[in-house]
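Take a look at the structures below.
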Structure I
Amino acid sequence: MDVSTIIFWLVLLGLVIYGIAIYNSLVTLKNRYLNAFSQIEVQLKRRYDLIPNLVETAKAYMAHERETLDAVISARNDAAAALKAMGNGHVSAGEIGKLVTAEGALRGTLGKLNVTMEAYPDLKANENMLQVSEELSSTENRIAFARQGFNDAVMAYNTYRQSFPPVVLASKFGHPTDATLLEFEDSALIQAAPRVSY
């Protein structure tokens with residue numbers, strides 16, 4: 001075997017090894033963001049499980065606010081269904097869009113319920129209500145933290161996938177599109193500084 005043949009085979013071997021490294025990196029980064037989404041899923045399910053407790057506690061005090069309570073349960077069920085549809089790693093842009101819409105509706109109905117509860121001081125002082133509200137607040141913080149982790153993992157995947165040479169090989173390796181960030185509709189409100197007026 002002459003030197004040029006050996007060099008050819010070494011270069012080819014090097015390219016194959018480099019291609020395998022790109023493939024493995026894409027798989028690793030995709031699995032990281034899918035795992036990060038599963039952490040969001042756990043926290044969202046926790047919230048969905050707490051909401052019926054909140055409504056059940058409020059029912060005793062807010063019997064004539066049935067429409068608001070029903071709206072909260074309906075929005076909770078829609079959000080839970082959107083999350084369930086994303087099971088088994090279906091974290092596509094369309095599915096994330098459905099979840100974001102359902103979460104926006106749920107947040108809206110929970111906000112309406114909170115405003116309505118302001119008119120019921122006995123309800124606000126109820127020990128069960130205080131406990132469920134505290135758990136919901138803690139869960140919201142966990143959701144925000146998990147969402148941050150997911151979005152960080154998505155950014156790492158997208159950055160690697162869009163860089164050269166992975167951008168050339170990604171679709172051939174089964175990674176045809178970028179991953180979608182999870183940004184709820186109220187993201188602009190969350191990031192804006194609160195306004196206080198006297």
Structure II
Amino acid sequence: MQNIILASSSPRRKQLLEWAEVPFEVVVKSIEEDYPEALPVEDVPVFIARQKAIEVKKFLDEAFHQQHANKPILAADTVVVLGSQIIGKPVNRKDAIAILQALSGKMHKVITGVVIQYQKHEVSFSDITSVEFHPLTTEQIEFYVDKYEPYDKAGAYAIQEWIGVVGIKNVHGDFYNVMGLPVSRVVQELRRLNGGL
């Protein structure tokens with residue numbers, strides 16, 4: 001498969017692309033992850049992912065001119081939604097504990113928005129996975145937060161870590177979507193975008 005540009009510094013997304021044996025290089029430009037208030041929650045991660053892709057494309061065009069023009073740019077963003085509320089990354093220990101207490105014993109959605117820009121084409125979609133936690137004790141939550149420090153993770157947890165192994169009751173949808181990238185669909189879209197890349 002052709003080399004792509006990954007517009008993300010997420011170690012989980014890098015790992016998933018490596019598992020899928022998709023060759024990539026990482027180019028990241030920081031953005032303000034703001035979005036219009038009226039935007040439906042399902043559209044928020046796609047909106048943010050598109051901003052990431054646009055900034056990376058702008059940087060590559062200015063720095064390298066046409067050198068990277070034939071490389072697809074892949075950007076993604078993941079949000080956790082409880083009810084109708086988007087839960088972001090925790091700002092500190094207290095916030096992480098409060099988030100996990102809110103998710104305890106409940107079903108929530110993990111939505112990853114994906115944008116792939118290739119030449120003049122763009123493919124965008126979001127993938128939704130429902131995740132249900134068992135009721136979690138205060139001791140479990142504090143142990144996880146103190147040991148794993150999930151401050152860079154939407155929803156204050158990673159499904160592949162201890163809290164996911166012992167605390168998750170059900171997963172409906174793509175497991176890897178919860179890690180940060182619905183990688184099988186990404187591979188399909190990359191192949192489709194250029195007739196088998």
Structure III
Amino acid sequence: MRFARAVYDFVEMVIIAAVITIITFMFIGRLTVVDGPSMMNTLIDGEVLAVSNLGYEPKVGDIVVFQSPESHVEGAIVKRVIATEGQTVDIDFSNWLVYVDGKPLYSDEHGNPEIEPYVNYESGSSMYKYDVDFPFVVPDGEVFLMGDNRNHSNDSRGSDIGTVDTRHIFGKVIFRVQPLSKFGAVD
């Protein structure tokens with residue numbers, strides 16, 4: 001009788017843990033692994049990230065994880081939100097400057113446009129253009145995303161990924177889990 005009770009308790013514990021895990025991943029958050037160089041130097045290939053979708057609405061500057069069913073990319077993709085629905089994106093590819101609704105995405109204290117501080121800028125070369133024409137208005141229910149490693153990122157500048165339906169976003173990156181030496185919040 002004792003053995004049967006122990007087995008029953010063990011099975012009950014495993015089922016409860018599984019249900020809690022499933023609910024957590026469906027409604028609160030999940031873990032994902034960075035795959036590729038597109039977010040360097042902010043995120044490095046192989047890093048493990050905690051992502052939360054609890055009440056999440058995309059905002060400019062957020063780093064998000066999504067899947068793009070229209071693209072040929074399999075698995076989760078990590079990029080930064082540049083603009084949300086209805087906003088107009090324009091890019092000065094020669095000077096690596098991004099504008100949203102006519103204002104620079106990043107500027108100094110005098111309002112002069114500057115390259116975003118997280119961008120992996122390649123001096124002496126233009127930012128890669130892909131095939132989307134600018135200025136570009138973000139469609140309703142979608143976001144415009146770019147990688148921080150602009151010349152090594154397949155993102156909304158190209159029709160392969162294009163703008164992303166917000167329903168395909170798993171959530172916002174909350175913090176880096178691994179490597180442990182870099183554990184903490186991600187900007």
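The figures follow:
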item: Distance in nm of label points 7 Å out along Cα→Cβ at positions 85 and 165 from the coordinates reads 3.1; which among I, II, III; result: II
item: If Rg/Rh (Cα atoms, Kirkwood Rh) is computed and equals 1.20, the structure in I, II, III; result: I
item: Among I, II, III, structure where FRET efficiency 1/(1 + (r/R0)^6) of positions 61 and 141 (r between Cβ atoms, R0 = 25 Å, to 0.05) as derived comes to 0.80; result: III
item: When relative contact order in percent (Cα under 8 Å, 6 or more apart) is computed for each of I, II, III, the largest belongs to; result: I
item: Source structure (of I, II, III) for Rg and Dmax of the Cα atoms in Å, for residues 109-156 alone, computed value 12.8, 36; result: III
item: Answer label among I, II, III for the case where helix-only ellipticity at 222 nm (-39500 (n - 2.57) for each DSSP H run of 4 or more, over all residues; to 500), calculated from the coordinates, equals -26500; result: I
item: When distance in nm of label points 7 Å out along Cα→Cβ at positions 37 and 101 is computed for each of I, II, III, the largest belongs to; result: III
item: Distance in nm of label points 7 Å out along Cα→Cβ at positions 13 and 45 - highest-scoring structure of I, II, III; result: I
item: If distance in nm of label points 7 Å out along Cα→Cβ at positions 5 and 133 is computed and equals 3.8, the structure in I, II, III; result: II
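Only the coordinates and a few stated rules stand behind these numbers; no lab work does. Not measured: the values here are computed from a predicted model. Cβ atoms are built from the backbone, for glycine too; each structure is taken alone.
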